[in-house]
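Every number here is computed from the coordinates shown, using simple stated rules; none is lab data. What you see is a predicted model; the values in this text were computed from it and never measured. Cβ atoms are built from the backbone, for glycine too; each structure is taken alone.
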Structure 1
Amino acid sequence: MADAPRAIVKRNGTQVPFDAGKIEIAIYKATAAVGEHDRELARELTRRVVEALGAAYPRDDLPTVEDIQDVVERVLIRAGHADTAKAYIVYRHERARMRSQHRGGRVDNIPWKLMWQTLDWAVEQGCHTVEGLNRILAEGRLGELIEASDQRYESILDDAASAILERREGLRYIIVAGPSSSGKTTTTHKLMERLEPAGIRVLPLPLDNYFFDLELHPKDEFGDYDFETPEALDLALVNRHLAALDRGEPIDMPIYDFKTGKRVAETRRFDPGPDSLILLDTLHGLFDGLTESVPDSHKFRLYIETIGQLKDTGGRYVRWADIRLLRRMIRDSLHRSYSPERTLLHWHYVRRSELKHIIPYQGTADFRVNSSLAYELPFLKRQLFHHLGPFLERWRDREARLDGYLRARRVHHLLDSIRDVTEEDDPLLPPTSLLREFVGGGAYDVH
């Protein structure tokens with residue numbers, strides 16, 4: 001039997017010791033809700049959950065709270081306790097509601113204001129549910145939704161640019177940070193378009209070029225590399241270069257080839273001059289160790305996330321990370337020689353790093369951008385849906401791939417509920433859309 005995880009990752013990114021007793025209590029309450037006050041049954045089901053977790057999350061690959069809850073639901077259903085699984089889902093939602101009500105004055109990293117603004121906008125547009133989105137598609141109003149959604153995103157960037165201009169004096173760096181596939185690259189281009197007419201010369205310094213060679217990163221039992229942590233970047237070199245640029249000195253920037261997983265021998269001279277703003281587009285822009293050589297007063301920190309408020313056919317809000325996963329599956333396939341399956345199986349590294357090194361720092365941002373697009377799921381479905389069925393068949397009974405299987409099953413169910421679009425709908429998607437960063441055909445050279 002596989003060992004249980006040593007710890008779990010909470011919703012705020014902190015780690016706490018794994019406690020199987022909490023799982024047993026939750027399962028027992030679910031069994032009791034359907035009239036089965038059977039402690040032994042709860043104990044046996046908990047044993048199966050722990051075994052599945054141990055197989056899916058070996059060594060230091062820690063599950064999140066939501067990962068564990070997903071595994072519990074799967075174990076209950078596979079064990080023939082569908083009614084208990086339904087009761088557990090109700091219990092899970094009730095716990096989430098209680099957390100929301102009793103949060104009190106505690107500071108956390110959940111962007112409540114942006115979530116409410118997004119939901120309010122989606123309700124006005126009639127696209128806050130899958131049913132509503134499908135209705136818009138059926139009525140031929142996709143173009144209208146694209147226009148409204150893009151206008152909303154562009155107005156957010158107008159506000160971001162205004163906030164930067166207010167801080168212009170003494171500012172040297174604009175940092176665009178956020179989790180994977182949140183749309184950082186397009187956002188940086190659009191910010192530059194807004195700042196340069198104001199007389200500000202903005203030059204991007206892509207920190208992805210500072211990755212160590214892929215072969216230097218840890219490799220798991222399946223041959224997959226973990227390059228999602230800040231330490232995957234040459235932090236010492238980054239800080240030396242940032243300090244030099246802060247003094248107005250030029251640097252010789254490395255060049256990283258994502259298709260080979262190596263830095264190339266050549267470098268590129270980067271000499272922005274003392275009067276320019278330097279724009280950093282990187283996952284870990286808010287991580288202290290990345291820019292510690294630069295005074296805080298010289299940095300404007302912008303955080304970007306896909307804060308969607310769409311309910312699926314089961315009444316659950318679609319997970320923001322699932323949207324980003326779909327975006328990345330397409331982007332990696334088109335531009336980084338990664339198959340959608342490989343990206344899906346690697347995603348647990350992405351989420352672990354986000355919860356540890358990215359999300360906990362979002363409260364330090366000077367400005368937040370919501371990059372969710374109300375219209376993107378139909379376009380994502382057209383490029384990805386056919387990949388998911390074979391994946392599910394291939395990994396259905398492989399406990400060591402349980403994490404990837406559960407994610408694939410969830411997004412497969414979501415995409416299956418979305419009405420199809422065709423190539424004839426592509427002209428509706430403007431080249432300046434943020435979604436073009438992932439599906440291709442955009443106005444910006446982002447790769």
Structure 2
Amino acid sequence: MAITYIKKATKTAKTGSDETAQTVSQMLNALERDGEQAVKDYCQKFDGWEGDILVNRESIDAAARKLPETVKDDIRFAHKRVSDFATQQRDSMLEFEVELMDGLVAGQKLVPVKTAGCYVPGGRYAHAASAIMSVATAKIAGVDNVIATSPGSLERGGIHSAILYAMDVSGADQILCAGGVQGIASLAYGLFTGHRADVIVGPGNRFVAEAKRMLFGMVGIDVIAGPTESMVVCDDTADAFIVASDLAGQAEHGVDSPVWLATTSERIANEVNQLMPEVIAALPALARSAATPAWRDYGEIVLTDTREEAVQVCDDYAPEHLQVQAQDLDWWLASLRNYGSLFLGEETTVAFGDKCSGPNHILPTKGAGRYSGGLNAGKFIKTLTYQRLTRDAARKVAPVASRISRLEGMEGHAMTGDIRLEKYFPDEQFELRGEIDQLQ
């Protein structure tokens with residue numbers, strides 16, 4: 001049994017993280033101190049945008065008029081798939097009330113957050129699908145205020161028309177023309193809208209991801225959604241050209257987007273390694289400029305003796321996207337544990353999920369798939385519990401609570417149970433100290 005690297009990455013997700021954190025920290029301090037003016041300054045500095053930050057209805061309608069009907073049809077198609085899937089997720093969550101013992105009733109309520117902030121990338125590419133993934137899911141969850149933000153540019157006259165249309169179709173209540181750290185800060189601090197986000201969601205570059213990480217606690221976040229990761233795991237039945245194409249297709253996201261292959265086939269490993277430069281070279285210039293360094297610096301090919309070892313490699317990487325191109329797909333589905341989203345079979349590629357097939361594409365990166373799934377309707381819904389006791393139920397619960405409280409040394413807690421027993425049952429005697437308390 002062995003795991004061999006046919007190609008090993010020279011950079012990892014930690015590369016440059018210290019510099020990123022320092023930059024983001026300085027920006028957040030300035031944004032918190034100077035507020036809306038700092039947002040305007042950063043938008044002008046980084047995106048060349050000097051127009052209004054809060055997008056008005058006229059601009060939204062103008063963007064819709066610019067788009068061909070075929071484009072709008074495609075956005076509506078994607079919105080329907082994503083909304084239907086999010087609806088099923090929401091409906092799978094249940095409120096309940098149960099009587100745990102006579103007179104002790106406990107329950108669970110599902111309460112949407114009041115305000116959600118949705119970040120939509122719009123730099124290198126026009127991520128209209130990301131608008132749908134975040135905004136539509138928040139609206140399906142029942143969020144009152146959904147605020148979306150995306151970078152603007154002078155040559156476009158603001159936010160890309162397709163992104164703006166997708167935000168509107170998905171139900172955004174307010175839209176901001178601000179990208180990067182300043183966009184995230186606008187959501188967190190309630191700038192321009194007066195609504196501080198309770199939760200901020202959406203993918204972005206390493207600066208966006210770091211801003212969300214630093215603000216976590218003050219606001220909730222979906223996942224650490226940094227540079228896109230994609231992994232293919234395959235056996236000897238895979239098509240090496242399709243594998244290479246899928247890896248190259250994901251590497252176009254950015255110069256720091258890792259793509260990995262784990263395979264039990266030495267033939268496939270070597271063929272993919274040879275094909276990758278050729279497949280990347282055939283991409284358009286914009287995609288090629290990202291995919292070339294992404295594959296060179298972050299790409300890996302791992303050869304394993306067994307499929308069990310391949311599963312272990314995948315689970316160790318916990319990739320954002322994981323494609324399986326192998327026989328016995330049900331075995332892989334049952335065996336794999338750590339990933340953001342799983343794509344089973346050659347017929348199912350990451351691009352389908354990225355754009356329109358239904359499950360959300362905002363997914364955990366940097367190994368967070370070990371403990372977290374991706375964005376879903378539940379991320380916008382608080383699971384709140386409650387309980388109600390009759391006096392007869394309190395008669396049974398209070399003595400136990402008092403004894404455990406004293407066991408822990410928490411006399412104040414114990415007292416709150418004692419006084420209820422004294423009030424409700426003044427003629428009865430209760431054992432309010434455990435054996436350990438009596439020995440101390």
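Compare mean projected area of the Cα convex hull in nm², for residues 243-426 alone across structures 1, 2 and report the one with the greatest value.
Details: 1: 13.8; 2: 16.9.
Largest calculated value belongs to 2.
Out of 1, 2, which has the highest value for distance in nm of label points 7 Å out along Cα→Cβ at positions 43 and 323? Intermediate values should be presented prior to the final figure.
Details: 1: 4.5; 2: 3.8.
Going through 1, 2 one by one, distance in nm of label points 7 Å out along Cα→Cβ at positions 43 and 323 is largest in 1.
A value of 23, 45, 24, 7, 0 for P(r) over Cα pairs in 20 Å bins from 0, in percent, calculated from one of 1, 2, originates in structure 2.
One of 1, 2 was used to compute distance in nm of label points 7 Å out along Cα→Cβ at positions 139 and 419, and the answer was 5.0. Which one was it? Mind showing how you got there, number by number?
Numbers: 1: 0.9; 2: 5.0.
This value belongs to structure 2.
1, 2: which one has distance in nm of label points 7 Å out along Cα→Cβ at positions 19 and 315, as calculated, at 2.9? The value was obtained from structure 1. Work out the source of 18.4 here, i.e. which of 1, 2 gives that when mean count of other Cβ atoms within 10 Å over residues 35-42 is computed. Source structure for this number: 2.
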